[in-house]
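Any read-out appearing in this document is the output of simple, stated calculations on the displayed coordinates, not a laboratory observation. Quantities reported herein were computed from a predicted structural model and do not represent experimental measurements. Cβ atoms are built from the backbone, for glycine too; each structure is taken alone.
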Structure I
Amino acid sequence: MIPQTVSNLVTLLSSHGAKAYLVGGAVIDMRREQVPKDWDIEVHGISMDKLEGILEELCPKQCGQSFGIFKLPSAMMNGLDIDISIPRRESSIGTSHTDFLCDFDPDMTPEEAARRRDFTINAMFYDIATGEIVDPYGGLKDLKDGVLRMTCPEKFIEDPLRALRAMQLVARKCKVVDPETTETIRGMVDSFGSIARERIYEEFKKLLLMADKPSVGLTFLKECGWLACFPELYDLAYWPGWEEKENWQFKGQFDEGCPHNPEWHPEGNVWIHTLHVVDNAASVRELIPEEDRLAFMFGALLHDVGKAATTVLPICGAIGHDKIGVDISCSFLDRMTNEKKVIETVSNLVHYHMQPWGRREAKDGSWKRLHSAMNERLDLLGWFSRCDWAGRPERSPWPTTEKGEDFDHVPSKLCFQWHEDLGIEPIKKVLMGRHLKDAGLKPGPEFTPRLDAAFEAQLDDPELTRPELLEIAINFKPKK
């Protein structure tokens, strides 16, 4: 299973007296008979300077000089992502993830080198030359049992990001976090503010794009107390509306989460529903274009965040939660990233996620407006609608039957049909600004509203000619 490129690299290192170990997630992948995506190699027995000299012809790029990691260009490694380092001791000297003092020691044993690693399943060393595994902290057993356990409590607390690594790793590699590790993470919550926003974003990306059931990681986030660091989600699991006096009389009918009408949501509160929807989205994400997957998954996570601010008892109505949810979801994402396309797509999914249901019997113009509002991505909205509808245990986003009867999910079906008809291109406007100028109208504040009125008419009746649309634009009276 070891690629020849990696074997050749190990042979090169061995010829200089070094011993090479595969470390980190690659060892887990090897144990599960999966091909590693990343090849992290730790080299023992030679100095940093000597290692750099050996690798010189391979044009390595040193990443984070203080951490002593050499990244080999994938173009020279047959497309493989290979990082090479030597063992080191780390001592925290500040609150930033870069505030570590590193002591490189090529003579360090694997047992000692593993102490700085976050979890036991990541503290295993695979001897590439012999195929043997050095496992000083019981990572193999924990991997088999599905337990995520910290390696060394004293070193673990030095980096608060490890709490969020636990979130995504328990969902991807394990089943549960062991109690002692959970309590240690609970005690680290006050350090959340020291984590760089881009690092938080990366851990959520791993959770949402790589876990079969992201709900496992999100549930852990609640269990360890770190959900409070994300108030938009926290308010779904612990509804602030219960603090309002007028809602006290209904407490006995619901749990602590943002309440749902049990007739429409027998699965439970908004948080529980969200967990189901996120898992549904993960089950279909491979069908989503790669450039849209992250936004699709974040949309699933955030689609109902507006309900915490709009839910009214006793009927559990949440009118307008889709619109209010846009600003709330943007607030969540703005604290992590500047990726405008992701934020825009998430905003659209949150804003319009209820629309397919309301357009089951709508006219053509209504669907064309939704096509434009969604930036021509009704296919995303179709899958999203299915995942939301299936946000309860007995349903699936692959609806074929319900209760043994033939079932056709009309809202998503219509999204897919209209996407096929309209494609991914904007609807071409028949009337343009130059036509207004040719008709003698001067550009001004009313120019755009006139064109918009003509376009709205075009959407409702595509048979209208340009002269007819021009007449509509000229006669348009703006509302005062």
Structure II
Amino acid sequence: MKKYLPILLGIFLYIHHTTLKASDLTKACKFSGTVVSKGKAIPFANVIVKGTSIGTVTDEAGVFSLCELKKGTYTITVSAVGYKTSEIKVDVDETGRKNIEVELQEDLLQLDEVVVSADRGMLKRTQAPVMVNTIAPALFASTQSVVIGEALNFMPGLRLENDCQNCGFNQVRMNGMEGPYSQILINSRPIFSELAGVYGLELLPANMIDRVEVVRGGGSVLYGSNAIAGTINIILKDANINSYEIGASGSLIGTGMNGSNGPVGDYTVNFNNTLVASNNQTGITIYGFTRDRSMFDANGDGFSELAPMSNLCLGSRFWQRVGVRGKLSVDIFTIREKRDGGNKQDLPLHERDVAEAVKHDMRAGSLIYERYFRQFDLLTVFASSQYLKRDSYYGANQSLNSYGESYDFTYNTGIQYKALVGISTVTMGTELTGSKLSDTKLAYRDLNHPIFDIDPVSGDTLGVTYPHVDNTNVSDQSLLTTGLFIQHDMGIGKWKTSTGVRFEQYRIED
């Protein structure tokens, strides 16, 4: 992560410089308003000019201001957590001066929440052609979930299973189907590889996530054929206000359990920092998370029921508005995790009766450019990738041949255009998804097949040697998928239809 620090520092200095330059511009913003509900101001509500990249957030008094609005008619979209989204049309004259008041209605069940997983675009849940369930930050907080996997148990139709007490492997079952049948997305992009998905639900901390959207059901035209059981779309946090947050939590596992080694600790520390320029042209989010969990033995047999774990995550999300109708977003994050299950924790891995241990080094990034055309047509160009190195040991009975090393590189790039045609919406595009996986069994001394040096005359054993086995290539596979898709959505009153087709071509080299 050290090589990213100069980049992040440069971005901070750029935003600070932009903030200073924008002070005069902010004073010249003549379009303003207040967001209220039942006479009370709503702070930190999102205010967006539909069909443009212009947007802002209300302050503590519920007041907002918008710049760069020229003469014309605009649709203003206002949303806030716990309230129904409101859209109003406003006319702006040559002076650009206008003051409005927006009244929001409470939405305790959050049925009017805006989601993106339905059609890869901003859409109210009630208007989506498919059912989209969401996990909001409030649920992470109320359930004390420090990673994404812990909160999935509270979603209908989902169940998180811990399928290995030694290594801590877990998977999410959707509609009763096993983990490989579900597709995990990050910001709607399939860069979360199969190798990362083995332990991935405990790799991603909750403080880097804005929300999780879950679509249950068969594969989607927009997301590909991997989503047989459904999709889990992880939306990362976006900077919209100047804020900072630091938190720590701790829990004791096994309290009051007779025969266990409890209570043992599980401690986390996290921070979030967001900075937005005064003219709302630039923003950045920086987040960090660390976790330390001790081994838990539930029955005193010396073997772990919960493997000891340490996790470190650092990341950033940066966005820059390009003109009035364009936006560029950049994401980078790195995760390092180590878990070490089995027994005899004080001995080396190959000296234990059973040991299952892994070390992950993950780096991921994405680049997204969005541009509005006509009134509400949206062009999206995207590229994202993920690199993962995993060192592992899965062995028993003091085995020396159980060390492994894996490398995985996944990338996804493409272009998408979403057009409004009358009462219909047409989404079309093409994308290229590829991966490169290398799995190696590391060299070892073969103690099970000794070679004896026998004296041909006396028959005495003169010595013994143990053969050396070199690195063994278990897998060296490349996968390339090219997809072409088009989807048509239409709504007439309360009736909604969604039809689409997707063509995919696979090429596998092993």
*When Cα extents along the principal axes in Å is calculated, the result is 85, 62, 49; to which of the structures I, II does this value belong?*
I
*Could you figure out which one of I, II the value 13.1 for mean count of other Cβ atoms within 10 Å over residues 255-262 was computed from?*
II
_Answer label among I, II for the case where semi-axes √(5λ) of the Cα gyration tensor in Å, for residues 175-454 alone, calculated from the coordinates, equals 36, 23, 20_ = I
*Who wins on FRET efficiency 1/(1 + (r/R0)^6) of positions 39 and 247 (r between Cβ atoms, R0 = 35 Å, to 0.05) among I, II, i.e. which is largest?*
II
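If helix-only ellipticity at 222 nm (-39500 (n - 2.57) for each DSSP H run of 4 or more, over all residues; to 500) computes to -13000, which of I, II did it come from? Can you show the working numbers first?
On the way: I: -13000; II: -2000.
Value -13000 for helix-only ellipticity at 222 nm (-39500 (n - 2.57) for each DSSP H run of 4 or more, over all residues; to 500) corresponds to I out of I, II.
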